[in-house]
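Next up, some structures in structure tokens.
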Structure P
Amino acid sequence: MNTPIGPAAFVFRHKRTGQIVVVSNERWHELYDNKKDWELTASLNACGALQYMIDAKPAERNRYIKRLTEYP
């Protein structure tokens, strides 16, 4: 597996409890290697996400934040 380059965030969900955690480049492998308990649900480029939120209109920004905080 390749290690991601640049600032990134990884979103994991605990398979039994449903707990959601967001980890950085330094810690993602700890949860990724523990696949029996944790599931990688998303990854994002932190700089790109922040730039999008800065450039977005308020309504777009609110929809984006809502989408990031919801779990299907």
Structure Q
Amino acid sequence: MSVETPIEFELEQYKDRVDAMQIANELLREERDRYKDASDSLHIELEACKQTLKQAESVISRLRNHIAQGVEL
């Protein structure tokens, strides 16, 4: 059985805190990466929605022109 000096005890506490912070940091990095992946997926989906909306606006515009000209649909 060894008796720790106050400095050794304090050093051990700091090592434990550093270990805990490294674990927390790794968890935060993993969470950041998951959020980045989700953000990328949402951005792709948003761009697809914008394209669909442009197509729908084009179709609506053509239908309005046909209606204004009296073209039967």
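Where a number appears in this text, it was derived from the coordinates with a stated rule and is not lab data. In this text, all values refer to a predicted model and were calculated from it rather than measured experimentally. Cβ atoms are built from the backbone, for glycine too; each structure is taken alone.
Things worth noting here:
- When helix-only ellipticity at 222 nm (-39500 (n - 2.57) for each DSSP H run of 4 or more, over all residues; to 500) is computed for each of P, Q, the one that comes out at -33000 is Q.
- Structure (P, Q) behind the derived value 16.0 of mean count of other Cβ atoms within 10 Å over residues 9-16: P
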